[in-house]
Structure 1
Amino acid sequence: ILCVLTTFITRTKLGQEMRAVGQDMHIAQVAGINVDRTRIIAIMMSTVLAAWGQLIFLQNLGTFNTYSSHEQVGMFSVAAILVGGATTRRATIWNAIVGTLLFHTLFVVSPLAGQRLFGVSQVGEYFRSFLAYGVIAVALALHAWQGRSSKQSK
């Protein structure tokens, strides 16, 4: 789905209009783009994708807590893209795809591993949250260390 949307945005007329409106609405309007229509289409698409993403997210986590379940989406997204091989300076679509596959595998395996190893599946749930925070912390620490070492070498 992500690849299809990226192709849509980069290769279709509507996608190019969305990019132009997002960069500068006034210049897009001067260029002959119907800014209001493009914004309405973009809002409708983003709303549908957000609703679809929320349903998929709720299904994968196994709970239907619609009021507070979105609070960790960003954290899991950042951890997934970092696990996929992205850095703090550069990320690609393939990093997102690989990271999502690996992280989803972790979501499926960790409760079962917690049940097998400790007799309590909740330990696996704690482990996957700990791993997500750990991945982000390691990535940020490596970024800070790399920045500090490059400043010292200059």
Structure 2
Amino acid sequence: MLRIPLHFVAAVFIATAMVIFQTTSSNLIWLSSLDMPVTLQIGLSSYVNDFVAMNQLQGLPVPFFALIAASLLIAFLFTRIGLIWIRINQTLAYSLAGGAAIVGIVVLMPLAFYNLDLLPGARTLVGKIFLGGCGIASGFYFGSALNEKQSQ
């Protein structure tokens, strides 16, 4: 009974870590294109700093972890309800739901913040696709964990 919430928290952590990694990477790639020296040490310290800063109450009214958790919770609940009527692979369904949740955040967040993309990695279509892939990976983990639980 406690395994599903733990897998959900792990899925949220995976999505958060991957989204922040993509955002930090896009910033560092941009700095590198301006001939700024970007080393592995700078990359790792920037990632850790971004991970801590984006999960505090600074730029957003809620921590980023909570924002991703809320969107994944809604997406996974709708997926669970949809799986009652639609016969589809559970892992595939949760993967698509995770991707849709993250893309939903990326597309809807600028509407709430005066057309500003708060995630630098989401300013281009390629960035939005990569962020959707982060959500797909998170949903894949959650769906696989549920499949493993049901097969036992």
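Since every read-out is calculated from the coordinates, none of them should be taken as a lab result. Treat the numbers as computed from the prediction; the structure is a model and nothing was measured. Cβ atoms are built from the backbone, for glycine too; each structure is taken alone.
Here are some notes:
- Parent structure of the calculated result 2.7, given that distance in nm of label points 7 Å out along Cα→Cβ at positions 44 and 124 is the read-out and 1, 2 the choices: 2
- For relative contact order in percent (Cα under 8 Å, 6 or more apart) computed as 30, the structure of 1, 2 it came from: 2
- Comparing mean count of other Cβ atoms within 10 Å over residues 4-11 across structures 1, 2, the highest figure is found for 2.
- Parent structure of the calculated result 2.2, given that distance in nm of label points 7 Å out along Cα→Cβ at positions 28 and 140 is the read-out and 1, 2 the choices: 2
- Source structure of the calculated read-out (semi-axes √(5λ) of the Cα gyration tensor in Å, 35, 24, 13) within 1, 2: 1.
- When distance in nm of label points 7 Å out along Cα→Cβ at positions 36 and 52 is computed for each of 1, 2, the one that comes out at 2.8 is 1.
- FRET efficiency 1/(1 + (r/R0)^6) of positions 20 and 132 (r between Cβ atoms, R0 = 35 Å, to 0.05) from the coordinates reads 1.00; which among 1, 2: 2
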